[in-house]
1. Between structures P, Q, where is distance in nm of label points 7 Å out along Cα→Cβ at positions 206 and 222 highest?
2. Upon calculation of mean projected area of the Cα convex hull in nm² from the atomic coordinates, which of the structures P, Q produces 18.2?
3. Could you tell me which structure in P, Q was used to calculate volume of the Cα convex hull per residue in Å³, for residues 134-237 alone as 118?
4. Tell me which structure, out of P, Q, gives 14 once relative contact order in percent (Cα under 8 Å, 6 or more apart) is calculated.
5. Out of P, Q, choose the structure whose coordinates give helix-only ellipticity at 222 nm (-39500 (n - 2.57) for each DSSP H run of 4 or more, over all residues; to 500) equal to -10500 when calculated.
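Bear in mind that the values in this text are calculations on the coordinates, not laboratory data. Treat the numbers as computed from the prediction; the structure is a model and nothing was measured. Cβ atoms are built from the backbone, for glycine too; each structure is taken alone.
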Structure P
Amino acid sequence: MSLPISPIVLFVYNRPGHLKKTLKALAKNKGAKDSCLFIYSDGPRSQEDAENVTAVRDVLKDVQGFQEVNVVTREENWGLARSILKGVEEVLERSDRVIVLEDDLSTHPSFLTYMNGALEAYASEESILSVSGYLPPRWKMPRPKKHQRDVWLNPRNLSFGWGTWKRAWQGVDWEQAQKDHFATRKELQTGFAHGGDDLPGMLLDQLEGKIDSWAVRFSYAHYRKGAYSLMPVESYVKPLGYDGSGVHCRPNPVHWFEHTRRAVVAPRFPQHPEVDQELTRALRKCYARHHRLAKCLGISR
């Protein structure tokens, strides 16, 4: 019996070169030809961006390799957070699950196998709010030597290729942090930091209007609900935006060493996935190093 095929939502802006790589890799995925692809193209933020936005839309005129392609173009610039919140909501009006990508993510050919398998296996598991397809490589995040699982649970979601269900998305209050008075409640800030030292500062920046992030609010929903994101042990996604082209990714010269070579082709989904404390600590340490560096550079709290 074949798995249900989830619709894929791809959010694009002004990077035609990255988009071509993203589409090429995605089309090579097993299951791509049976998938419906919804593409949201945001409008230009400035006149300088208009030419590249036009180039992106030229690329979108000839997307092949999928069962169906639907393109939505915005005349105005919505920004990534608003685009994702609305786009995911629209697709979930016709489906009970969704896979989400941005235009700077190169996926392993088994990415859709992993995502569709996980979304089916844990569709009714209320304690899992999302499925993350990315994990930092081993040189950034060492794995336990005797690790035998293919998936594990973590208290934060990662936004480099992910999926969720209608039952999870509709249960998120995107203004929860404001209602909780997060900025003045140290116990909430300390608790949220269990998912990563960088999270409380990002949420405070969101509340103060310094950034516009759906992802940190989604992570906060995981925390407040005592829920988890399902993670792979090896990444199915290679980010391309660390070359300086990404709005939310600072330039990083070691981005060339990101890869998906260890991705599991036929992942196993246990009936009751577990929180892995070793992997959780390893991921926290990875983001803690990034956070300390960003603080030293004066670009983070």
Structure Q
Amino acid sequence: MNPQCTAEHDAWRDVKDGWRPLYGDVDSMGVAVEWHDFRTARSFNWGRTFHPRSLEFCLNLEGHGEVGRAGKTLYAPTAAGYYAIGDEPLPASRRANDHHQFATLEFSRAHLRKQFVQNEDDLEPQIRRVIFGEKDETIVAPTRPMSIQQRAVVASLAEPPVSKAAQILWYQSKALELMAHFLFEPKDPEFFCMRQKRVARERVERAKELLSHNLTNPLTLEALGQEVGCSPFYLSRMFSREVGLTIPQYLRKLRMERAAELLRTGRYNVTEAATEVGYSSLSHFSKAFCETIGCCPVLYPAARNVILDR
């Protein structure tokens, strides 16, 4: 374990089980999603958990915190913001005797440069400076109130899909949804909007095509982004907007519809159909099939009146 990881684990040890890593690792993957829920009898040194040369988004449901030196940025309940850490430690603390409940989305700047290289011009100016600037400067942005929808998304982070493969895409799409209003700069000219919409539709259609071609071993979100020519975060955002489903939800829909086709032929039993669409757990497959198709897979071949209207 490198010194930074050791320092982070040691810092969170003070709150015992109040720190829950959900996905990723900043040092090895460049991205991490973490959930925090704790009380502390004394002020907690939050800054010890920050990673050098990183960008961290904090979605604060409960409790009070502060980040920075002079002119500190305050994190009140239901506020969200971000801070970019350079090479020097960034002071931050959490108030004693509060119930602290918040999520953090943490990224190395190198990871973000790779993800947004095709979308640099679309980024909000300060975010663009953090990611693509020549210096890894320290920046602490002011907080913004979270919407009811954002608060619901944050609360849902602790209950991901059961499938590990689905979790990866799910966490990445949720991260983008929470970050989007910080990342992207609004563009007003109509011609720009029309071009962006056309390109987005083309990318989404290509992603749908790639997903449909390999249901048993689908591409990761990173690989999908590379194939369609944009960052995975941007793809997730566009996909949900165009399709009305997240990428994991759409993949499950494709898998269940294909399984239904196989069962209708009469040449596949339920176990074989589940395997053909990438499910190793029969119970998970049956649950997904019932929720998507509206009928238990064992009974499905005889249920000729089931209408696939999804």
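1. Biggest value here belongs to Q.
2. Computed on structure Q.
3. This value belongs to structure P.
4. Answer by label: Q.
5. P
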